[in-house]
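Engineer: Below you'll find a set of structures to go through.
Coordinate-derived values only; no laboratory data. Just so it is clear, the model here is predicted, and its values are computed rather than measured. Cβ atoms are built from the backbone, for glycine too; each structure is taken alone.
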Structure P
Amino acid sequence: MTASPRWDTPADLTRPTDRRGVPGSRVEVVIGVLTFRRPDDLAALLPVLLEQAAEADRPDRRVGVLVVDNDPQASAGGVVDELGSPLVRYVVEPTPGIAAARNRVLDEADGCTFVVFIDDDERPRPGWLAHLLRTQQETGAAAVAGAVVSAFEGPLDPWVRDGAFFSRRRLATGTAIDVAATNNLLLDVAAVRAAGLRFDAAFGLSGGSDTLFTRLLAASGARLVWCDDAVVTDSVPSSRMTRGWVLRRAFRSGNSASRVDLVLAGSAPARSRARLRGARRGVPRLAAGLARWLLGCVVGSAAHRARGLRTACRGAGMLTGSFGVVYHEYRRAGAVPVAGS
């Protein structure tokens with residue numbers, strides 16, 4: 001396969017690092033890309049990441065790219081080989097599930113200073129990596145999350161458009177947060193190691209392992225902040241621009257949220273209280289969503305109908321998740337869910 005990047009050489013990994021930029025120290029940054037049978041997306045992303053790496057590279061800082069292929073058939077290997085960059089390293093993680101792939105990034109980055117996660121179907125805007133690193137340096141945060149905006153493969157179904165389903169939060173740079181996704185996230189490796197965190201394999205095929213991970217990181221006392229200047233564009237294919245996909249994602253989101261609360265609860269009595277909280281949150285959302293959908297039918301509002309159904313689906317997901325039902329959004333043929341998932 002391809003040659004190892006500079007950040008992965010023994011000399012670099014044994015070089016002392018300091019996140020405060022002490023003169024003479026070396027900061028090692030690895031951009032982790034998870035991929036599964038999307039060679040065209042990966043081929044388009046990697047040259048952009050190399051541009052970002054070159055822009056952020058300094059004498060006291062080295063940046064490399066790590067591709068973790070979750071396909072046991074190593075289908076992305078040819079893309080990396082064809083690129084032929086010594087700054088891009090390729091490994092295969094055969095265990096199915098996004099949690100296993102995320103953990104492989106953490107394992108491969110052992111000894112590095114920062115890990116930056118990005119999805120293979122995203123494209124970073126100019127200055128993306130530099131903004132993440134600058135915000136971390138200015139705040140000392142253990143995690144820095146950036147903004148994600150959507151670009152669509154074709155025209156949106158009016159129902160999906162009116163429901164504003166692909167609108168994501170935007171916050172002022174430096175705003176404290178307590179949860180984040182890994183589709184645009186910088187992590188301080190030392191802070192992660194100190195907290196003893198891994199991505200939970202029980203969420204590997206259902207999604208939500210990044211929600212649990214970052215909530216645990218925040219609960220450990222680590223600081224998480226937002227960087228609104230670090231923007232990536234999410235390329236949304238036509239298969240995700242449908243009513244069905246939107247409603248399934250809403251259900252999964254609610255389902256994972258309740259399951260995360262159960263894990264965070266800890267003790268059996270606390271889990272019982274978390275189940276009741278999940279039911280108290282889910283049932284009103286389910287009822288209010290259906291009421292809003294009905295209102296939309298009466299007054300002829302596509303926005304009310306769309307948002308009402310999404311709210312109802314999220315509420316149903318929260319209700320089922322609070323009682324242990326798991327929706328495996330990413331389940332593959334032949335993949336066996338982890339016990340308890």
Structure Q
Amino acid sequence: MTIKNSIRPVFPFTAIVGQEEMKLALILNMIDPKIGGVMIMGDRGTGKSTTIRAIADLLPQILVIEDDPFNSHPTDVELMSDDVQNAIKKAKVLNTIFINVPMVDLPLGATEDRVCGTIDIEKALNDGIKAFEPGLLAKANRGILYVDEVNLLDDHLVDILLDSAASGWNTVEREGISVRHPARFVLVGSGNPEEGELRPQLLDRFGMHAEIKTVKDPLLRVKIVEQRSQFDQNPHDCLLEYQDKQNLLKSMIRKAQDLLPEVAIDFALRMKISEICGLLDIDGLRGDIVVNRAAKAFAAYEGRKNVEVNDIKSVITLCLSHRLRKDPLDDIDSGFKVNNIVEQVFQ
């Protein structure tokens with residue numbers, strides 16, 4: 001058996017039945033990582049982890065500097081480590097290779113040093129070298145950072161993750177020594193609401209929020225169980241069966257990424273988005289920004305250069321439902337509230 005054959009196969013994204021909201025939120029974040037990541041809340045055993053791991057398989061490979069621990073981009077300064085920038089300034093020749101988009105799992109018990117990286121003080125003092133041991137944020141640069149059960153993660157670590165995801169940089173400071181490196185990643189969190197909610201101010205920092213419910217339709221449940229059984233028995237046949245669909249979706253994501261800079265959204269539609277956010281009494285302007293970005297990404301995904309009303313309607317609930325002020329006595333679903341206001345504004 002070769003090493004290639006022994007690598008654990010990933011369930012194909014296009015074979016996943018239902019959960020359209022979650023799939024759309026993930027695809028849009030892959031098209032435009034600046035949307036700000038996805039928080040997926042739902043019942044146990046609804047395929048959250050399976051879907052998140054499957055999306056990484058769909059992404060086009062990225063060009064990186066060989067042997068660089070930060071997956072540095074060869075030309076984009078915002079995605080380069082300081083060492084690579086210095087080497088380029090000195091006109092050194094750097095080899096490049098294509099790699100799969102990194103998919104990093106952050107374990108619940110991870111320490112701050114493991115997440116951010118550490119500085120070897122002894123080496124720095126004795127040899128005068130900034131000896132930096134990269135952490136998970138370095139590995140995740142230009143990729144996906146996945147936190148399962150994010151609502152159980154220490155709040156201090158969640159703050160660090162969200163700050164890095166928002167700024168695109170990670171800074172480690174110790175004993176007067178400071179190291180900074182790029183940390184541009186799509187932050188994907190999942191959790192079960194029964195185990196506790198995220199604080200509203202943390203929830204607001206996730207670009208999109210998808211609520212996952214257990215499938216009730218018996219026919220769909222049987223289909224899901226059959227598919228999973230087939231994959232477990234013979235994963236390679238299952239991958240072959242969905243190869244064409246996977247390639248088509250890969251191609252659509254790549255085209256959308258290329259088209260995105262050309263997509264425009266009319267001033268009138270931007271006004272409508274802000275009117276909706278105002279009527280929903282949403283704090284801050286993060287909601288307005290995310291809806292604009294997500295609508296553009298959706299239009300690019302559909303292969304268009306202009307955002308239409310339906311693009312906004314398709315993404316707005318995912319972008320705003322988790323930003324509403326929660327009333328414990330309110331029995332109306334937040335998604336229903338958003339849709340209600342959207343219909344009023346776009347009448």
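Engineer: Supply the structure label, taken from P, Q, corresponding to distance in nm of label points 7 Å out along Cα→Cβ at positions 53 and 261 with the calculated value 4.2.
Structural biologist: Of the options listed, only P reproduces it.
Engineer: Right, another one. For relative contact order in percent (Cα under 8 Å, 6 or more apart), find whichever of P, Q sits highest and give me its label.
Structural biologist: Evaluating relative contact order in percent (Cα under 8 Å, 6 or more apart) on every structure, the highest lands on Q.
Engineer: Comparing structures P, Q by FRET efficiency 1/(1 + (r/R0)^6) of positions 85 and 109 (r between Cβ atoms, R0 = 25 Å, to 0.05), which one has the largest value?
Structural biologist: P
Engineer: For percent of Cα pairs over 37 Å apart, which of the structures P, Q scores highest?
Structural biologist: Of structures P, Q, the maximum of percent of Cα pairs over 37 Å apart occurs in Q.
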